[in-house]
Structures are given as structure tokens and as C-alpha cells.
Structure P
Amino acid sequence: MAEQIEVRIMPNGRMVLPKAARAALGLSGAGVIAVSVEGDEVKLTSMAASIKKAQALYQAHVKDDQSSEDFLEARKAEAAREPV
């Protein structure tokens, strides 16, 4: 079961993310996190975890893993073959 920590929110909307939560997200010092709202819950995710998830989604759906340079070259070649 996940640990639940009570956090107070100031009138201006600021809050302090407890040390245990920062440590769980792999944060030390200043950092950036992704915040998502799912129904009536707020989810905090480290950017590293967000990137890892995006990469996994890409790998699961990619058909032809090519670089952006390869993609642009293919589009240029395709455009060159089109009648003017």
C-alpha cells in the first residue's frame, strides 16, 4: 500500500513536497515533475519516469524506427517524385 502524507496548501496554492516524497521521485534540490489530474486525484511523476513511459509507448507502437533526419530525407525524396 502506498504511503499517504498530509500536505498543507497555502492560500496562494503553494505546498512543500515532503522529503520522503521527493526521495521517492528521485529528486534532490530543485527539479521538475509532471502533474496530472485523474478524476479527483493528483498524480506527481518524475520527468525521468515520464520520459521512460513515453519511450515505452513509442517502442510499443513504432512500425519503422527511423531518425527524424531519415524521415525528412524520405519526405524530400517523395516530394521530388511528385509532379509539379
Structure Q
Amino acid sequence: MTAAEFDELRGQFALQSGVQLHVTRHNRKFYLNIEGQPAREILPTAANAFADQAGATTLVFNQARNGNVYGVTLTQTKNH
């Protein structure tokens, strides 16, 4: 994934629980910051999906046909 492609996904998102997510890029690395948790690097696993290096956290961007992001789905194992 290129930096430009990722930049179309980055931003701030609110989960249904009210928790805020921040998806950012620093140089060629992508990061997920979940409110109340330390930021972690995420790696692309598909065009709209990412996981942390341990595979304990996954993030899927919900996109409309035109590519606009309308939400995210976050999955974490119990130890996070």
C-alpha cells in the first residue's frame, strides 16, 4: 500500500462504544491509536484491512463503492 492510498483511510473514528480511534501515518509506517491505549504500528493485510504486528488487533475500513470510508470495525484479543 502506498502512502497516498493510506492517506485516503487515515483519520479519526468513533466506535459504537464511544471510544475514539486515530489512524495516522509517520513517513512509511501506519499507526493506530485507540483511546486509553498506546499507539501501535499496523500493517496492511488487504486493501481495506490492517493488523498489528502480533495479530492481536485488526482494523477493517468500511468503504462505500466510491471509496469513501463510512466506518471501521476493530477487533482485539482479550489481552489488549
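Work out the source of 1.3 here, i.e. which of P, Q gives that when distance in nm of label points 7 Å out along Cα→Cβ at positions 4 and 20 is computed.
P
Comparing distance in nm of label points 7 Å out along Cα→Cβ at positions 12 and 60 across P, Q, which structure shows the greatest value?
P
For relative contact order in percent (Cα under 8 Å, 6 or more apart), find whichever of P, Q sits highest and give me its label. It would help to have the intermediate numbers written out before the result.
Numbers: P: 13; Q: 18.
When relative contact order in percent (Cα under 8 Å, 6 or more apart) is calculated for P, Q, structure Q comes out on top.
Taking -1000 as the value of helix-only ellipticity at 222 nm (-39500 (n - 2.57) for each DSSP H run of 4 or more, over all residues; to 500) derived from one of the structures shown (P, Q), identify that structure.
Q
If you rank structures P, Q by Kirkwood radius over Cα pairs in Å, which sits at the top with the largest value?
Largest one: structure P.
FYI, it's all coordinate maths here, none of it is from the lab. Quantities reported herein were computed from a predicted structural model and do not represent experimental measurements. Cβ atoms are built from the backbone, for glycine too; each structure is taken alone.
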